[in-house]
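Bear in mind that the values in this text are calculations on the coordinates, not laboratory data. All values derive from a computational prediction rather than experimental measurement. Cβ atoms are built from the backbone, for glycine too; each structure is taken alone.
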Structure 1
């Protein structure tokens with residue numbers, strides 16, 4: 001991973017087309033290394049979660065070019081590399097396992113190393129099902145969250161300020177009803193990224209999040225079956 005991080009850090013300081021084109025060979029080497037890691041991680045996750053199915057490299061990785069059409073930041077290139085592994089591939093509605101390495105720690109999710117399980121955006125119909133499932137689980141959702149490895153935390157960004165109508169506001173699960181995204185994330189440091197056997201270690205952490213993903217994807221499947 002060191003070659004990848006070194007390239008991303010250089011790119012973050014020189015995020016312009018002329019520099020990128022002059023260092024295209026370095027980018028290609030970094031991308032080849034990350035692609036190899038992505039396939040290794042895919043194989044490791046498939047061992048404990050066969051539901052991800054038969055995915056190819058293009059189903060789980062992303063281009064480095066940023067879509068700047070609606071962004072105030074016109075930097076042309078991403079300064080992170082990510083892999084997203086879920087049933088049906090990155091464009092499917094199912095939640096999955098996301099891993100990225102980044103140039104440096106920043107306030108935004110784009111600027112940090114990350115392991116995340118879930119989805120940063122949930123369809124409103126899926127949200128409604130998830131809230132009902134949490135209420136009916138009678139504490140079961142909290143037990144599922146507790147199975148994730150230490151360091152994984154729920155993302156409350158964009159959550160409702162109040163518990164939505166129809167759900168109790170005075171139970172241990174009340175804050176979960178406010179969620180608009182169902183995602184748990186863990187932010188490792190450079191030492192974690194650069195240590196040996198990264199794919200195995202990341203997969204081991206992701207394995208602890210599988211019950212959480214199963215809970216979400218059950219709602220996704222039910223929504224698809226009843227709305228397609």
Structure 2
């Protein structure tokens with residue numbers, strides 16, 4: 001890939017609009033705007049037919065129905081061709097018994113990777129690092145995670161993250177360390193003295209006026 005001109009990389013930011021794109025994929029040409037009203041998990045991998053990436057894709061494929069159940073579209077991406085993606089996903093089905101049902105973008109121009117700040121030349125000789133972007137139904141970025149070339153992601157953590165973000169978006173509650181559905185949520189702290197006084201007398205599980213928990217809505 002040294003003969004390619006790498007577009008200038010940018011770095012998206014949380015709670016700002018997700019960069020729009022139109023790209024060829026294993027499901028045909030698609031655009032981010034096609035998925036308005038859905039949550040989107042856009043994740044990149046360094047290259048097809050690599051061991052760590054394969055383990056991640058196998059797990060994304062296995063958990064794809066769980067993402068679908070919470071109105072979330074998975075989209076993979078790497079600097080590889082559609083033909084390479086098709087061959088790789090077929091290989092995974094043959095060798096690991098899972099079918100990749102979500103689209104994989106073929107970003108040979110690096111245009112999508114550049115818009116999302118996925119190109120870190122010091123970290124990956126294959127162009128795109130391991131990045132995860134969670135995009136809400138209004139197409140704003142709600143979370144970003146980056147991993148090095150050598151370290152596989154925990155796909156279950158990505159699923160947990162989306163569920164936590166959806167709860168926050170719907171109910172305005174925060175989630176503590178290692179929160180999982182069914183656990184108690186954090187109530188945002190008061191911002192005035194009067195509200196602080198009300199909080200300590202509230203029905204929440206109050207440790208201090210600024211630290212309160214409540215049962216999470218289902």
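Taking mean count of other Cβ atoms within 10 Å over residues 42-49 as the quantity of interest, name the structure among 1, 2 where it is greatest.
2
Say we calculate volume of the Cα convex hull per residue in Å³, for residues 26-145 alone for every structure; which of 1, 2 gives the highest result?
With respect to volume of the Cα convex hull per residue in Å³, for residues 26-145 alone, the highest-scoring structure among 1, 2 is 1.
For structures 1, 2, which has the highest computed value of FRET efficiency 1/(1 + (r/R0)^6) of positions 114 and 210 (r between Cβ atoms, R0 = 41 Å, to 0.05)?
Largest one: structure 1.
So helix-only ellipticity at 222 nm (-39500 (n - 2.57) for each DSSP H run of 4 or more, over all residues; to 500), computed for just one structure, reads -13500; which one of 1, 2 is that?
Working: 1: -13500; 2: -9500.
It was calculated from structure 1.
When distance in nm of label points 7 Å out along Cα→Cβ at positions 178 and 202 is calculated, the result is 2.6; to which of the structures 1, 2 does this value belong?
2
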